[in-house]
Each structure stands twice: as structure tokens, then as C-alpha cells.
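Input: structures, listed below.
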Structure P
Amino acid sequence: MTRHEPAGQDSTGTMSARGTTLYATPVDYERYGPYGPGRLPSGASGWQRPAYTFRNRLTADGSSGYRAEPGRYHLYIARGCGWAQRTAIVRALMGLEDVISLSYVDDERDARGWAFREKRGHDPVNGFTLLLEAYEATEPGFAGHISTPVLWDRETGRIVSNDFALITLDLATQFGAWATPSVDLYPVALRPEIDELNAFIYDNVNDGVYRVGGAVTQREYDELRAAVAGALHRLDERLADRRYLFGDSITESDVRLWPTLARFDLAYNRIARVARGGLPAFPNLWGYARDLYGVPAFRDTTEFGIYSLAVDEPPDARWGEGIERIEIDGVEPDWEVPHGRQALGAHAS
């Protein structure tokens, strides 16, 4: 949309000529400080993933209190957030773009948390300037982590969930009446195996890179780094003879893994120092990542140019200091190099 000429500014945001606040004021670390203190867990024990406060479920029959139906739900996400990107990927793979609306918060945040600014546009649903307003509308006085994704219910005016894992599962399984019929990201017969692999990926890769980055002792860093590197090697071996993690079809597990791979060399490896040669040091994994990047749902939700923001922003509670970390090659991979994985077919899991 075209931004109205501002009538004035305050600590909340820019005002339209009609007196309506459209956007939060610019990021201001000097005034507000960096995001983290008071919102993210902190202490001497290293990185701790903050709890997801809202974990309601969508159901096709409405038995959860939140019926899967078109036009009712909205996703607030950050373009740079891998946890949020997973929901956008599933929404696109399932063909739900006209069923569930989506908008973006700004790429940067200070202590106020995620905000709506001109670069990514205003909040089209509630007119919030800060995502915190959605949390406070759901839980007055909310003092926890202000995370994306946020699945918002227009009908009740509340957050349904901010747990990416539950959101993607519900989008993949509860909207069959409107979804692309040929796509099944969570096949019933494979669910136990998918759940097991998802847990491995989460512990050792998705959240693993954060734990390496947040290590507070040399021993902790060495052990955590070895665990993440070992997990990447295991996944690389798994992908030697199959196109995707469960054969010739994309599943929830591929969606869970890919955003970490997309950010690995631009952000995670630069901060945490996990692998000297970066993602290209794992040839099957690197080819697999480029293969997924060729799928529109993955490519169209990806913006490599902003993934390094986490490296450049002021330090917060995530990253440990005073550790002797390995030197890395500073790889910036070419995602357009042909992956050559088309000949790989299904493989029994």
C-alpha cells in the first residue's frame, strides 16, 4: 500500500493524515535496547529455547474450538525467521494461499519486538503497529517471548498458536477440503517415522545451531558442535540415494530441515562456527537443499539477503562469548548451480 503522509510521530509509530497509526517508529537500540533481555530465557546454562505460550489446534470438524475454514485465520510471520518460514512453505505447498491470509512484520527489531513498518507493510487485519499487541490481546500483560509465526483467529480476536510445529501439521492435515489433493506432507503410514526424524532434526540441527552459538564453556561448545556436525553427516548419508528425506515426495521433515540449511552459511555458521567448509562440505545435503530451492514454495518464501541480519544486530541472550571457535571458510554458496538429483527415486525408509 502507499503510505499516508504522517501527521506526527510518537513512541508507538507513524500517524496517517487521518490520525490512524500505521507503522511503528524505526528500530532504536539506543532508546529501547536490543531484543532479548526480559523476553528470552537467560542465565549461565547457555541457550534455552523459549516456551511457546499458545498451542491451540485447528481441526477440520471444529472439535478443538477452532474449525479449519477459509478466510478465518491469518499468519503473521517474519521473512528472516526460519520457524515462521516453515508455515509459509506449508501454506504454499498445500495451495492454501486463498484460504489463510499472510502478512509480514519488519525485518529488524529492538526491545519492543517485531513491528510493522513501511518496508513490509502495515498490519492488514488489526492495524497493530507492534506484534506485542496481538499477544496482549490474547493474554493481557503478556511478558514472554514475542515470536513468529503467529496464527491469528479473526473470529475470536485471539492468537490460536505461536508453535510453528503444530501450525504446520494443522495446515498440512486439517484443510483437505481446500488443499491441493495430490500433496500429502504427513502421510499416515509414515507419521511415526516422520515424528522421529523431526525430533532428531529439531534437537540436532534446527535448535542445535542455537545451542552451539550459546555455549558458555569450551567443552560445551566442542561437544555441541560435534553433535550438530555429526547430525549433518548423518543426513548427508541418508540423502545419498533418495531425493528427499522420505523418498521421492516432500514431507514435513523436508520442511523442518530446509530453512536451517538456507540460513546456515549466511548466519548460523558465521555465529556458531559449526563446519569449516559450510554447507557445501556435505555434498548430498547441499545438492538436496538446492533441489528444494527449485520448488516455488521454498524459493518464493526465501530472501537470502536478510539472513545475515542476525549476525549484524547487537548481541543478545542467544550467543555465548569467550569461546575459542573453529575458523570457517566464509562460504557464500551459489544456489543456482544445478543439483543433479532428478534421477534419485523413492527409497524405503
Structure Q
Amino acid sequence: MGFQSRTGPRKKPTRSAVAVTAAVTLLVVALGVVALGADRPPGAPGAPPADQYIAAAALPPADPGPALGPDASTGRVTVDCGRNERGHRNTDNVVISPGLVGGAHHTHDYIGNTSTDARSTDASLAAAGTTCADGDRSAYYWPVLRRLDAPGADADAHGGGLHGNTGRILTPTEVRVEFLGNPVGKVVPQPAGLRAVTGDPVAATTTDADVRARWGCSGSPGRHTTLYPRCPDGERTTRTLEFPSCWNGLTPDSDNHRTHLVFPAAGGVCPPATFPVPRLRLTLAYDLPPGVPYAVDSFPEQKRHPKTDHALFITVMTDARRERIAQCLNEGAAC
């Protein structure tokens, strides 16, 4: 049985009632549009969904890191290699796909060795120039970051707009290259020709096992996230890319480019049959106005997810320099 009115016949609504009803309807529609658009790209075509961005105030607390042991190698070596002012970029990845031109399907920024591309060899890298002030010819590279509210010069190019990587490439405001020690023991020099990978460029469609992305804001040092932070006005957006530092003592590379060089346990102890080597940390900073949409380059199917951030490194140093870095770290010096 249906419900019946207890107030008798319905009265014709007044004009004020109609106006109120219309206003409420418009409000409901507007809220519905906002709700439906909550997972849409924040302000630019091709941007990641809004849930991949996080407010600076919501960044997790800083991790104090492992406690230092009595034999810790506490030194720090800083290398000035510029910030890719020369615009050395390509869509290659000589560590993962040597010889395959355009194999990355996204664009990499390079500092250090000025010749790095898909065809590079140990010999060609050793003979090339470098942007590093101390003569370090090592190759350091990572996917570019783009501002998505501005058009990119490669909108119709391989690795750029043709693979979903739209927007204007940003040159970092600052790039810091550091070699650090081990919290529980001394380090041995890195081997010549060492290949190293940090992060996982396919993490959005696989697992988080190799995710090492650490995004943050310059005003909140030590606080990091795997999401894109929205930093306050006056603060820089940062990317911290830390490399594995436990070497198997045998080979400078491996078939999967990971098993020869692995990360230590949470306390800093290296796994059995591995040896601590100088730990490379890259810190990149960018000037971005608050609210501007931005994203890192990625493979097309990864849809520019922030946790796919990654970096690669090839050691191209003299024996004397590699030994000097290890000595500096072991002595607790700043070099």
C-alpha cells in the first residue's frame, strides 16, 4: 500500500519555493560534477589523476634512518656535475637496452658524461667529456619532469607526445650528487664500469617491490612520499633517488641489472656474500608554482604514475678516484 498525504490536496508552490528548489537542484548538480571529476587530471590533458598528488602537510613524518654503529663510514663526497644546462637528453637507456636507440619510450636527463646514449660502451664513455667539475666521467640519468600546463617541443615526437609524455620539459633548479657511506661498516671502492638502477619504471602495472621513488618539498626535509607533492609557494619540489649499495664483489652488472648490486636491510647491514660500496644519492629540485600540474615521463602504459620514478648510473672513474671516495667515507670526512 502506498503512502498517502495527511494534509489534504497539494497546494500550488509559491515562486520563492520554486526558486529554493531550483537553487538546491543546481547545488546538487554542481556537487555531482565535482564528485565525478575528482579523479580527473588536475588541470591539464594527460595529467595523472588527482589522487596521485598529495598536499605538503600530509607528507609522512621523516624517517630517522638506522642507528650508526661504531664502525660506520660517516663521510660524504659531493660532486658538482651541473643540472643538465646543456640539454643532454634522449629516449635511450644504455644500461637496460644497450644498442637500442629510442628503447626507453620516454626522455631521460643526463649529467656527467657528455656522450651517453644507447650505443655507449665503456671505451666510448672513458674517452668522452664530462659536466662534472672534478673530471668524473660517470653517467647519471633519470626521466625528465614536465610542466603539463605548457606545450612541449616534442609533442609529436617519439618518447614525447607520441608516447603520452606531454608538457614542457623542466630543467632542474638544482641537482645534488652525493656518495655516502654505510651506517654499520666500512665501504670498499665501487668496481670500474659498475651499472646501477634504482626504482621501477613499470611499478604502476606490477608490484611495489622495487619502488624507490621519494618525492618531497624543500621546506620539509626528510619527509618523503611516493606521490606527487603539492608544495607551498616558495618551496621547491624535490626528487630523491638513492641507489643500492651492497655489491656481490664479482661483476659490475647482472642479467637483470639488479642482483649484482642490492639494497641493505633496514638496519644498514648488507646481505651475506655482498660488500658495502659508496652509496649514490641524487637529489633533484624544481621551481613549480603552487597548483601547477606536473608529471614524470614514463612508458605509455604506466600513465606517468609517480612511483615509476627511477634513475640509472654507470661508474666511469679512475681507480685512484674510486679509492679516494671510499677512503673519504671511511674516514668520516666531507670531500
Task: Winner on volume of the Cα convex hull per residue in Å³ once structures P, Q are ranked, highest first - done: Q
- [ ] Determine which structure produced the value 0.7 for distance in nm of label points 7 Å out along Cα→Cβ at positions 138 and 194, calculated from the coordinates; the candidates are P, Q.
- [x] Q
TODO: Using the calculated result 25 for relative contact order in percent (Cα under 8 Å, 6 or more apart), pick out the matching structure from P, Q.
DONE: Q
TODO: For helix-only ellipticity at 222 nm (-39500 (n - 2.57) for each DSSP H run of 4 or more, over all residues; to 500), the calculated result is -4000, so let me know which of P, Q that is.
DONE: Q
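Readers should treat all values here as calculations from the given coordinates under stated rules, not as data from a laboratory. Every value quoted in this text rests on a predicted model; they were computed, and no experiment measured them. Cβ atoms are built from the backbone, for glycine too; each structure is taken alone.
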